[in-house]
1. Work out the source of -11000 here, i.e. which of P, Q gives that when helix-only ellipticity at 222 nm (-39500 (n - 2.57) for each DSSP H run of 4 or more, over all residues; to 500) is computed.
2. If distance in nm of label points 7 Å out along Cα→Cβ at positions 23 and 127 comes out at 3.0 when worked out from the coordinates, which of P, Q was used?
3. Can you tell which of P, Q yields 34, 32, 23 when Cα extents along the principal axes in Å, for residues 47-134 alone is derived from it?
4. If you work out relative contact order in percent (Cα under 8 Å, 6 or more apart) for P, Q, which one comes out largest?
Structure P
């Protein structure tokens with residue numbers, strides 16, 4: 001009986017592991033046309049990290065958005081931004097949550113992610129966590145790439161708002177007509 005217990009435990013662990021979906025895998029293909037972008041903004045010191053289930057909701061969010069974008073023949077880009085001062089801390093935090101196409105870490109609220117996604121947009125609130133869903137158009141010319149200004153589809157503020165949306169399947173709001 002003593003030798004069966006480790007085998008039973010391994011069987012249970014194997015069943016739990018196989019029930020989990022694989023982690024989000026970013027695409028690194030060149031985008032053409034419209035693309036969907038999700039910007040996740042948080043930090044290692046964000047109080048929402050203590051909310052049960054919040055940290056575990058980020059990878060399912062990226063997977064759900066990628067799946068829906070694929071159904072609409074759109075590229076999907078996951079961007080992670082942290083307001084940690086130390087880049088290594090922000091990088092480790094994001095890597096623990098999900099995979100991302102891009103990460104902007106370090107320099108607290110003065111980094112490029114905060115400058116572009118928070119401070120440059122007067123309709124946004126400087127708070128974390130938040131998720132900003134964007135759409136933009138990408139045109140590849142023979143010698144240059146043109147990227148349209150981002151169009152905000154929706155913002156989600158705070159752990160509850162983000163988790164409620166993810167638990168509902170992270171639906172993508174109506175995209176703007178071309």
Structure Q
């Protein structure tokens with residue numbers, strides 16, 4: 001009596017072929033993942049800076065005080081300050097502001113970002129009536145050989161923050 005045996009083992013050659021195919025796929029995927037991570041880091045920093053700005057603006061209205069955001073010289077740290085006078089009468093250029101990131105207070109934490117901010121003003125003030133210093137800033141970085149940039153435009157009369165993304169193809173700023 002002769003019985004048929006089924007083959008259930010995998011040969012060494014089959015394993016090596018699968019490993020080689022996976023290696024080729026990884027070689028194509030790895031550079032794209034690195035570029036995606038870079039683009040996502042720029043986008044995340046942009047959104048977090050805008051969230052920080054919006055928080056300071058909201059606090060200015062809630063506290064009935066002028067609030068100031070100051071950029072450090074490298075454009076990677078933002079600090080929040082509260083004006084000492086109530087209502088919108090305090091000048092942004094004045095020196096009577098209290099730092100809100102003080103280790104004992106920590107009302108609004110200083111914000112550190114990975115991506116550099118360019119074309120930024122030294123400071124932006126948000127008044128208790130919702131208005132702000134007219135300003136703009138750009139956050140960008142080279143990712144996979146392409147310059148990824150996001151821009152925020154703050155309108156003085158309303159304090160509204162418009163968000164834009166640089167379109168590499170059309171060479172123009174598009175709304176987000």
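1. Attributed to the structure labelled Q.
2. Numbers: P: 3.0; Q: 6.7.
Among P, Q, the structure yielding 3.0 for distance in nm of label points 7 Å out along Cα→Cβ at positions 23 and 127 is P.
3. On the way: P: 37, 30, 22; Q: 34, 32, 23.
Source structure: Q.
4. Working: P: 25; Q: 18.
Going through P, Q one by one, relative contact order in percent (Cα under 8 Å, 6 or more apart) is largest in P.
Each value in this text was obtained by applying a stated rule to the coordinates, not by laboratory testing. Just so we're clear, the structure is a prediction, and the values are computed from it rather than from any experiment. Cβ atoms are built from the backbone, for glycine too; each structure is taken alone.
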